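Right after this note come the structures.
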Structure 1
Amino acid sequence: MQTSGGGTPQDLPVQYPYVAADVIASCRPGDGVWIDVGAGTGGLGLALAAQSGSLVVLLDPDAASLRRAMEAAEEAGLRSRIAPVVGRAEAMPFPDEWADLVASRGSVFFWADPAKGIREAHRVLRPGGQAMIGGGLGAGYPAWARREFIRRRHEDVQSKGPEAVRRFRELRDPETFRGWARAAGLTDFDVVGEGGMSADDPRAGLGVWLRLEKGCGHG
């Protein structure tokens with residue numbers, strides 16, 4: 001299963017515009033071809049398209065979710081700049097050095113092989129292209145909503161027992177992200193954010209992200 005996950009309850013603000021703003025601010029990509037990996041119903045991808053002039057490719061293994069994403073794109077007036085593609089992070093159906101940006105929010109936690117997916121992200125990037133892979137609500141997400149979202153998320157995880165709590169924390173540990181990047185053979189990367197923090201910590205909204213850039217030497 002690969003999914004963008006983390007749907008927003010109807011009584012809380014949608015997080016994707018805030019996450020898209022973080023991705024753009026961190027990577028500063030030029031307009032071109034951008035890929036949302038594990039796009040699901042298109043939350044992040046549509047937000048990226050709305051904040052840029054790029055063609056945004058939605059990659060997800062679930063064709064039904066992509067159909068819903070295209071319906072949303074049509075309603076938002078973004079249909080001409082959104083392209084749905086059925087596929088998985090670990091075997092992206094794109095050529096080498098094809099994309100200017102790869103972004104993925106909430107999906108990496110469900111990838112069968114995160115290191116392989118990260119290696120694929122690096123492969124499809126053009127020299128100078130960047131990727132941002134991880135999860136979070138966005139640094140600008142309203143504080144009251146962040147506290148409530150994280151409280152509910154932690155409550156849900158805790159209800160599933162100690163092993164679910166352990167796994168949740170492990171997947172959101174910055175050191176886990178560093179391990180995935182090293183296993184992917186990367187040397188030029190940063191891990192941004194502190195991961196699964198308490199709801200009261202203002203840094204919690206950023207989440208945790210692997211940010212990488214493909215150098216001209218492909219290192």
Structure 2
Amino acid sequence: MSKETRISRGFSTTRLEAFSDGVFAIAITLLVLDIAIPIGTDKDLLNVLLHQWPTYMAYFVSFATIGSTWFAHSAITEYLEKANRGLVRINLLLLMVVSFLPFPTKLLAEFIRNPEAERVAVTFYGIVLMIVSILIYSLWKFAVKDKLVKIESSDDDIEVISKRLKPSLAAYIVLIIIGLFVPIIAVIGYFLIALYIIFPAHLIKRRLQHDD
């Protein structure tokens with residue numbers, strides 16, 4: 001088999017999926033390391049646990065975000081016939097940002113109650129989340145553009161995935177702006193975006209209509 005033929009066939013998606021799943025798993029596990037009780041706490045434990053609410057909030061939002069990104073990534077790879085160098089590079093950029101997410105998560109947990117620093121922490125956090133959203137959308141658009149999706153994939157399926165991945169971009173921009181004025185509202189919004197991706201509203205509505 002010639003070199004040109006091997007290149008035209010592209011790369012198998014098996015290793016790409018396996019490596020990506022590993023990075024997602026590690027990133028989502030690292031989030032829990034920031035949840036800890038201060039050393040020497042032996043009195044009023046309940047109050048200490050309640051005082052840790054920013055850490056819990058940051059954990060849930062980031063867990064949901066990484067989970068929704070993995071969900072979208074899995075949907076994309078299900079439709080891939082093969083991968084090429086460009087797709088692999090975009091995927092590596094996505095994984096780089098996902099693995100970086102525990103850091104802004106820690107900043108969010110530490111500074112959400114600090115009037116002087118919370119806007120910076122929430123804005124930085126939102127920008128990182130938006131970059132993740134842009135990269136996951138770019139991964140899909142690149143796959144479609146370079147005809148890496150399975151031949152049997154219908155135009156309707158491709159259009160549905162494109163619509164599911166695109167709306168969050170505008171939402172992140174709006175929430176980043178809101179975060180400059182009311183940080184906690186922005187954080188709640190980031191959580192809702194993740195839930196929207198994990199639990200598609202239109203599918204729930206369709207199921208309810210079907211049950212009726």
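Identify the structure, out of 1, 2, from whose coordinates mean count of other Cβ atoms within 10 Å over residues 111-118 was calculated to give 14.2.
On the way: 1: 20.2; 2: 14.2.
Going label by label, the one that fits is 2.
Consider the structures 1, 2: one of them gives 18.9 for Kirkwood radius over Cα pairs in Å as calculated from the coordinates. Say which. Answer by label: 2.
With Cα extents along the principal axes in Å, for residues 79-158 alone coming out at 53, 26, 14, pick the structure among 1, 2 it was computed from. Here the read-out was taken from 2.
Using mean count of other Cβ atoms within 10 Å over residues 71-78 as the calculated read-out, with 18.6 as its value, let me know the right label among 1, 2.
Values: 1: 14.8; 2: 18.6.
Considering all the candidates, the number was obtained from 2.
If helix-only ellipticity at 222 nm (-39500 (n - 2.57) for each DSSP H run of 4 or more, over all residues; to 500) is computed to be -11500, which of 1, 2 is the source? Of the structures listed, the value fits 1.
The value 20 for relative contact order in percent (Cα under 8 Å, 6 or more apart) was derived from one model only; which of 1, 2 is it? The correct label is 1.
If FRET efficiency 1/(1 + (r/R0)^6) of positions 151 and 183 (r between Cβ atoms, R0 = 41 Å, to 0.05) is calculated from each of 1, 2, which structure is the one that comes out at 0.30? Answer for the origin of the read-out: 2.
Read-outs: derived from the displayed coordinates by stated rules, not from any lab. Note that the structure is a prediction, hence the values are computed from the model and not measured. Cβ atoms are built from the backbone, for glycine too; each structure is taken alone.
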